[in-house]
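Colleague: The following blocks contain the structures, represented as structure tokens.
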Structure P
Amino acid sequence: MRYVIVGNGPAGISAIEGIREYDSQGEIILIASEGKLPYNRILVPEYMVGEAEECELYIREEKFYQENAVEVIAGERAVAINVGEQSLTLENKAGGKRECKYDRLLLAMGSQNIMPSWVDCNIQGVYSLWNKADSLNIAEYLKHPGIKRAVIIGAGLVGLQAARALKVYGLEVTLLEKSSRLMPVQLDATASALLCQAAGNLGITVCLETEVIALKETEQKIKAVETREATIAADLVLIAVGVKPNIEWVNPLIARKQGILVNEDLQTNIPGIYAAGDIAQAYDALSGGPAVRAIWLNAVRQGKIAGRNMAGAREKYSGIASMNSIELFGVSLAALGQTVIRPEEQEGVYREQILSYPSSGSYHKLVFTGQNLVGLLFVGDIRQAGVLYHKLGGPLTEGYLGKYSSLPGEELLS
């Protein structure tokens, strides 16, 4: 059996481990476009400013591939899938192409950053921050004299991490977000306000509901960011407006919506082709429908299950809720499951239970559908978040709320 894995991130690495649990002899080929050793993207902002050493990035050593008898094709990328011939077309950096046959194929290419139409990456000082190469390019640029003012466009997790890192590095930092909240997918207005306050305490200027319309340059060097309200001087601009599944090159015969559609086995509509990680649109534990969950734990779990099933197992993927737990600007956050409810969804479908207000030093919110817990948002003290995460999708008893059980609203609990 010949297994080919496209992608050297957590899903691809976990798939190798899953395959070897069931097949110690099959041939495994890994397509690693960025390089041979897999690394943790979460540390890229810290690596950019020298807070993290290169050795801290890597999640596996080279011996991992040797021990698992994996052939690594580094520096080449997959550009096409020939479903009928069961082959991949690979392209090297010089543009040369070759074919790679497979019996079982796993697509695990992860995400790519979104670049708005007004971005000109040929302007010196304008970068995205998504991978190790971006981090190295920014680090080199920061060595130039006169780099004092950074503008970060996008207040998702990557943008916030970059803002903290660059502020600690010594730059003046302005953070621009089109939405009315920081981390708008995960945080509500109250949680966002707490994080804004913490960012301000660090000296970061936060501008919400601010839409960028153009970048201003002089002699191909960034000078300012133009919004609908103002022009903001900048020596460095980072684009962090979001990511999307890296599936543009995938054969259109493979079904997709927001990501590549997979069944409970993590197999696509084409027999023998599987998908895992940020590109896979799989069963969602809370909604019961398909969803893309671009989180590390999900990539690991899906990769392991996909690898096992490619090797002959029959393990079902049971789904996973969205999960983000991190410390930003000295504030601990846990946003698990469905945390942000749109006004049109709230009436008759979702109910929110506020357990602790910011005046107490922490903000804690639970989200229910009926008696079932479907989301929790904790800011400050997040110690109970891990316990409650494992109760998502089911009812709560008073015992799980501990110190909160005497607060108003316990009628929501069964």
Structure Q
Amino acid sequence: MLAGVALVVGLFVLLATGMPIAFALGLTALAGLFLDMGPDIIYVVAETMFAGIGNLAYVAIPMFVLMGAIVAGTPAGGDLYKALDRWLYKVPGGLVLSNIGACAIFSGMTGSSPATCAAIGKMGIPEMLNRGYPNTVATGSIAAGGTLGILLPPSVTMIVYGIATQTSIGRLFLSGVLPGLMLTAMFMAWAIIDAKRRGFDFGTHGIVYTLKDKLAVLPRVLPMLIIIVAVLYVLYGGVATPSEAAGAGAMLTLLVVIVVYRLFNVRPFIGIFGSAMRESVMIMMIMASAELFSFALSSLYITQSLATAIAALEINRWALMFIINVFLLVAGMFLPPVAVIVMAAPLLFPIVTQAGFDPYWFAVVLTINMEIGLITPPVGLNLFVINSITPQVPTRDILMGSFPYVLVMILGIILLCIFPEIVTALPDLLMGPAV
């Protein structure tokens, strides 16, 4: 346990220096293994790291990332936002509802929270500010809405969890649908309440969209929605594996964008493919380094000792789940979701299942904890994204606007604990009970 504490402290010291997470994980693991096993450990480092990413199912990650980059880097994302705004503009708080709804739909194309946050935030936040929405409402709703990208399918974190725990990725995707829609509705409700209590006038401010205006944007939006439905259909219908579905989705998205927006110039796609490659490589590097870190924890018997200590605790299983949630919340405040899942899932999975919890239900609870970390300092990736695209808004307003959504997500976890059927009902209905 002393070795485990030393490794964790060393990891956070390196992270505090600003070192990239993948390098901090790798160097900490190397140091621990070297002190335990000597120089000979160098012969298994490359093999261990490659084993962490040498799985065909991981092909789905760069494909879904590319799919999101294509939408975010072209006018497709803007049209999605415009369509929702034009159809909901008469609804009280229609603009903020449009933004959160756009985040939910856009996440279905990207599976990435920062990408969702950036794409919708660049369009939605300035428009909300122009229409008089308070800073806290405009920035907080987008920061929270962006977190839906790792819960609603196709979710990169769900893919990572499925491979790390040998559970069905298709079932994991289905498990996130109803909780994701539930959180979307809860976010919308709080956004309206927050705007109203701050004295915002829910008038249309002289903006009028005719039926022609509403219908004009649909031909450009509907193909994207059809792609999402098609990808999910071939995935759940057993037509294709997640990797094949992701590849087909990325290709169809590329073709639709080229045809609909007549983007026959190669130049815009150089940046799109470059950004997708950078994000994919970053994720893969984190996963490979996390695999080495997990190997170090196992080789030093830290994982086994911790699992034994937790199993020896004679406490109620809900008290155990509370402890696990606190651990995940703290970890999510400092590390990105992929890193936490790769490191924690193999450790917590046997403990959770032995305590009688459904592994798919736990995947959703874990993911919501990671969502909270995305809008919680000191790391809070979505907070940094919002801060970078709206430098005119004080950081304090961004933090104050985001914090209530943390409480909303905690309430969501409590509801899932009381009603686990919210997670299990849809996959059980479409795929049968889990074996």
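Colleague: Computing relative contact order in percent (Cα under 8 Å, 6 or more apart) for each of P, Q, which one ends up highest? Don't jump to the answer; show the numbers that get you there.
Modeller: Details: P: 15; Q: 26.
Going through P, Q one by one, relative contact order in percent (Cα under 8 Å, 6 or more apart) peaks for structure Q.
Colleague: Let me ask something else about it. Suppose you compute Cα extents along the principal axes in Å for every structure in P, Q: which one lands on 64, 61, 37? Provide the component values of the computation, followed by the final result.
Modeller: On the way: P: 64, 61, 37; Q: 71, 48, 48.
Here the read-out was taken from P.
Colleague: One of P, Q was used to compute mean count of other Cβ atoms within 10 Å over residues 72-79, and the result was 16.8. Which label is that? Before the final figure, lay out the partial values.
Modeller: Working: P: 16.8; Q: 20.6.
Only one of P, Q returns 16.8 for mean count of other Cβ atoms within 10 Å over residues 72-79, namely P.
Colleague: With FRET efficiency 1/(1 + (r/R0)^6) of positions 32 and 120 (r between Cβ atoms, R0 = 41 Å, to 0.05) coming out at 0.85, pick the structure among P, Q it was computed from. Mind dumping the intermediate values first?
Modeller: Values: P: 0.85; Q: 0.50.
It must be structure P, since only it matches.
Colleague: Of structures P, Q, which gives -6000 when helix-only ellipticity at 222 nm (-39500 (n - 2.57) for each DSSP H run of 4 or more, over all residues; to 500) is computed from the coordinates?
Modeller: Numbers: P: -6000; Q: -25500.
Source structure: P.
Taken together, the values in this text are just the output of simple stated rules run on the coordinates, not laboratory data. Worth saying up front: this structure is predicted, and the values here are computed from it rather than measured. Cβ atoms are built from the backbone, for glycine too; each structure is taken alone.
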